[in-house]
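S.K.: The next part holds the structures, each set out as structure tokens.
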Structure I
Amino acid sequence: MKADWLLLTPLARFGDLGLLLLRWITGAFLIYQSYDNIFSAAGMDEFEKFLTQFGFPAPELTAPLCVWAQFLCGILFILGLLTRWAGLLTTFVFIVAVWMVHWPQDFPGWWPALILVFLGILFATAGAGRYSADALIERRRSHDRHPA
């Protein structure tokens, strides 16, 4: 009993709620940082110039791919839908960002992109948790395989 309080094991029952909140804030951030590039031609042009500045190949192609990946992953995280796929894609996008953009910066400059790499890894490995569209799909699949 004392070990439970020392290790705060009673908090484990809120793990799915923690995943839900983390998915929501991560998704909201990804949508926030990408929506203006999607809904504004000027925003996309600015992002293409940014990628050009850092030596990205074919910025006219990579800019929309990057922006749409972030935007769609943000939506998927919020819904908890295809969360593992969204996690892998987010990990890839932000590894590239760290490598191509943030590498010469100091550690605080890496931090936002680096956190998104590790959030992507977390969502890819842990999944979305109980409060998600993925969980609903899995319950349906399980029910279809083993009807009562």
Structure II
Amino acid sequence: MNLPTVAQHQPNCTGPQLGTWKLQSFTDEDLATGEKTDLFGAHPSGYLSYGPDCRMSAILLKEGRRTPETLVPTDAERVDLYNGLIAYAGTYSIEGDKVSHHIEASWNQSWTGTTQVRQFRIDGNCLYIRTLPAKNPMTGKQSSAVLVWVKVE
């Protein structure tokens, strides 16, 4: 039996966003009060990767996360670790100054299957991303965050 050959369309993304970026800062602004907060501390860590196959992944970690006392964290330790984490992966698309993250897997299941749209610009080896006004998944408040990333060379 001869099965028809179907050429699969492989998406191709190009541009200066390609590669891996290291998180430098993550500042959230409460839109009701104008108050700015470094929710993950003054020195958060994390990485953002954009591939030529239009796939992306992001992990952001709060400064000073505590190591559990044993290999298996207690419930309280798990909550603390979870509260200092944002992680997701999926595909991405770019239109003008906006990048859309089409989330397929996420630390917060309510983000899985959603599209998170961000404004972005690249200046030299820095990537600046601003979230559009929305409810912050960490605080529940209407906010917008600015994240600064530096290209990993």
Structure III
Amino acid sequence: MKLQVKIIDPRLKNWGFPRYGSGAAAGMDLFACIPDVLKLKPAAPPQLISSGIALNISDECVFALVVPRSGLAHSEGLVLGNSVGVIDPDYRGACMISAWNRNPPGGRSILIRPGDRIAQMIFLPFIRPEYEVTDEFSSDQGRGDQGFGSSGVGPDE
């Protein structure tokens, strides 16, 4: 699959976009394309930050996910305000990052500098099934409507 990427923010050329953290990394790092340092206060509303790119995903059965960088999320509390961002294959606008400081009120603020790698983007195929509305399912897979802990938590459950 060929992916057309439009560079909206010219600083990305100097920052080395696109970039993967390793040879086997699934996620492409996204940079904070902001004019100045941004201070995210704990538990404040999320801020939309441009990634500086737009995409032309040529395959209508592929989409992109914007997800947190695991180290920043775990150690700093920098997550996405929408948990996961979805970039549909027909969207051509700027890819945005909803950055949120999940630290509790009174906790530590997060400083984001222009060019910081704050999120990552992965590409996945998806299926759009045809729907058949029914009153009863045609087969039973054994579990039925049991959920939320019904399979237990221990190794012998």
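S.K.: P(r) over Cα pairs in 10 Å bins from 0, in percent, for residues 11-74 alone computed as 15, 44, 33, 8: which structure among I, II, III? Please list the in-between numbers first.
M.R.: Working: I: 23, 38, 21, 12, 6; II: 19, 30, 31, 18, 3; III: 15, 44, 33, 8.
Source structure: III.
S.K.: Still on this structure, I have one more. Among the shown structures I, II, III, from which was the value 1.6 of distance in nm of label points 7 Å out along Cα→Cβ at positions 35 and 83 calculated? Walk me through the numbers before you get to the answer.
M.R.: Details: I: 2.3; II: 1.6; III: 3.5.
Clearly, the read-out refers to II.
S.K.: Among the shown structures I, II, III, from which was the value 14.5 of mean count of other Cβ atoms within 10 Å over residues 123-130 calculated? Present the calculation step by step, with values, prior to reporting the outcome.
M.R.: Working: I: 18.5; II: 14.5; III: 8.6.
Derived from the structure labelled II.
Bear in mind these aren't lab numbers, they're just calculated from the coordinates by the rules spelled out. Remember, predicted model here, so these are calculated numbers, not experimental data. Cβ atoms are built from the backbone, for glycine too; each structure is taken alone.
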